[in-house]
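In structure tokens below, several structures.
Just so you know, all these numbers are worked out from the coordinates, no wet-lab data involved. The shown structure was predicted, so the numbers you read here are calculated from the model rather than taken from an experiment. Cβ atoms are built from the backbone, for glycine too; each structure is taken alone.
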Structure P
Amino acid sequence: MEKKITTSKNPVIEKVTGRKAVWRIPLSCLIATALILTGCDKISENTPDNISPSAASVGLELIADGLVSPLSVVEAPDDSHRLFIVDQVGKIWIVKEDGAKLPEPFLDISSKLIGLLPGYDERGLLSIAFHPQYKSNGKFFVYYTAPPKPGGPEPGVNWDHVNRIAEFTVSANPDKAEPGSERIVLDIDQPQGNHNGGTIAFCADGFLYISIGDGGGADDVGPGHVPDWYLVNEGGNGQELEANLQGNILRIDINCATGYLIPKDNPFVGKTGRDEIFAFGFRNPYRFSFDMGGSHQLFAGDAGQGLYEEVSIVKRGGNYGWNVKEGTHCFNAADNTTSLPNCPDVDPDGRKLIDPVIEVNNVANPAGGIATTIVGGNVYRGTAIPDFAGRYIFGIFSQGFTAPDGKIFVSESKSSGLWSWEEIVLKDLPNNLGLFLKGFGQDSKGEIYITGSTQLGPSGNTGKVYQLAMVE
């Protein structure tokens, strides 16, 4: 049986010509059972290694510019080979197969958003996911931040905003959504302005996955952050399973007229914990993706507090450690500039705290570091860059808080322990991207795109989308 659910500021620096290829794995519900047990359920050191010696001719091919703050790129699964670009200010733009960016947005929901801070903001339009049967039913889903509802997490404290998952439908014109078709699927009250997570995506099991941060602020403490089992550290949305949906990756069934359904094999169905939760123990899983190949593993980049950034392979029911751990290290909520000498490696229910596969030192780490925050990417399954085949590509937002100097990296998998990784030195931009890196995308051929702008926040018109490509 499936259970039916009916739905009714402290900004911190976080993660945010023609075309040669196009995006995203064709999705199907026909292999759901196999993927529950494999992909959706399998669902490095801190300095780069030399693992890709012949990638010296990798560069960037411009796909679109004149955007404000592009966060991701998605290809519609309808054989049209159109790319859909999510701009944080509330607009979704189309780039046609011939490389032309349409002059009018596919969807504009800017009036539905909470007002954004132009200097820096983690709110806005964050993600889009097309229904696996989009070609026949025209349905797609967006994740955006709406104005707050009345009340707050405690007396005298108001909610900052609502994290909203909503369904829309395309109009008779395939290049235009029907703006009046919105159906609200899920609303989550957010106590602070940051740590919204921000990705929605369908796995090949047909269910919608949603990443939600720990509520915001810092250290997983403050109004709206409830106590958990680990008394050494204050706070605990990341480790608490019943009070709210913060600090989790959720998994829901959206094939219903109202609200959403709970997949019957979600890990906490019939147990202690919210039924929507697929995995927990996250701080701010801003960008995640499913591998198009292999066993379709779920890779999530999780923003660290100030010492360590991480990427994890997410498994059903897994506990990823926050705020007991930051990366592979014991977190110290009383002094987040240091790590504790020891901490538990299992939670009270016997679940192992799962370490990441990639760890990168934050720029604030006293031992030295390069990242303001990590930006999760994709496993490369394209053909344009053979050296990257099967390797996970990710990046960092920037190396400090003022210059647009994001970087991208390629990693080499290992059977155990941290993976090695190295910087992708671009032929046309050898030092850094010249952008604040804000997201990635992947087309149906497995090629990878990057998004960013020279502005820290959602302002200006310097936003660009590039494809990783071999260049002369």
Structure Q
Amino acid sequence: MSATATGSERTGSDLPAHAWLILATVGIAQLMVVLDATIVNIALPSAQREVGFGDNERQWIVTAYSLAFGGLLLVGGRINDHLGRKRTFVTGLAGFALASAVGGLAPTFGILVAARAAQGVFGALLAPAALSILTVTFAGSNARAKAFGVFGAIAGAGGAIGLLLGGVLTEYLDWRWCLYVNCIFAAVAAASAMVLMRNSKPADADPVDWLGGVLVSVGLFAVVYGFASAERVGWSAFVTIGCLVGGLVLLVAFAVVEVRTRYPLLPPRVVLDRGRGGSVLSMLVAAVGMFGVFLFLTYYMQVTLGFSAVRTGLAFLPMPVTIAFFATIVMPRVVTRIGPRFLVAPGMLLASGAMAWLTTLEAHTAYFSGILPKLVLLGAGIGMIFSGVMTNATLGVDPHDAGVASATLNTAQQVGGSIGVSLLSTVSATAAANYTAAHAADAANPVTRPDFVLGAQLASYHAPFWYCAAIFLVGALVCGAILRPTPSPAGAAH
């Protein structure tokens, strides 16, 4: 049986045995795509020393990936519908592996950035294909909630796993292995896909809306670039304002085109559905806060507490374990009994509380009593959010729209993460500058300077944590109002 089997509702035992192997295959691919958003973070100092690039350039090692990924995901979703799920999936894996190998071998900064951007391009093909395959594989099955809980756990925990893996590879092998390792993931997933899947696709796939593709890709690029520029040149700089305003104008133009064109890249019905629209918004909010905490807790543990790269990665481990526990064990038992509102909104409230609690971190906070409980609480909140989002974002979607629906969700995660890192980096830099201005005398005094340095560091962490707490709180209110309060059957369909 192929990955496209559908029909009347099936029990988990009615599914073919290889349905769970297909889940494992797409899970490997999804893990590779998600962890690549963070795996190079810990490797950046080593890469900077060896390749030789400045502090003002290093952000592009991270941003090049997310910009290309987020900007092209919708186009990738539509290409998925045209080429077929298996063909797009394997092509994305092969291209991602090749780009990773080039990045690992990169002798210059320019080649490294280009390779990271190429990873994003092929990731934009791969990610929608993976979720689309999962959607049609478990369509009509009451095992759907469990399958999407597993997938949600991977999506939620992948960033933290990337930090751990990046630390291990950097410390015990070489920073270049943070890129080479993708070749192993891709080879395993591609070999499995070739055996388990056939190249299914919608019989009546729409033509690709290239105008819409250009508008949304350039618009998202401009918005994310604007947020990234704010940290370097400030919010009032022409490039920041111009990119943010120009990007928003292009996105509005994209919305107008999608309403009027016969074959829209993003059919309005996909996001105007209450469950899917609320899930996409929830993913955007969750990604802003989640990727923000990865960034600043990494700096806190390495710079302020003096943790090694491996110890930092291990310190994050309880968070993905908690995410996985809630998303795969707790939530599938209740997701079909309660509505998504009562998963996502409480999850965001827990995450907001965890972020506010992180503002109590001090210069010598103990890990087990002061950091671990906060990570567990945050993991519980993220696990609830991702379980509700992943289950409902593609619930009942027509197979004709499976690729674009999954692409939209991935776009929200990737763009949300990019905006979060850029926005919160600016907040952090501003907080540190304000602290420096208010304590200039302490900075000039050799006796008080060590305390001043620690104070500036803590200010640069606490401010973005407060912002994250506020973002999650607003998200709980807004997403809770949009999402349905009643449960939907696991195999519902239009």
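Looking at structures P, Q, which one was mean count of other Cβ atoms within 10 Å over residues 246-253 calculated from, given that it came out as 25.9? Spell out each step's value before the answer.
Numbers: P: 25.9; Q: 15.9.
Label of the originating structure: P.
Given that helix-only ellipticity at 222 nm (-39500 (n - 2.57) for each DSSP H run of 4 or more, over all residues; to 500), derived from a single structure, equals -500, which label among P, Q identifies that structure? Numbers along the way, then the final one.
Details: P: -500; Q: -25000.
Source structure for this number: P.
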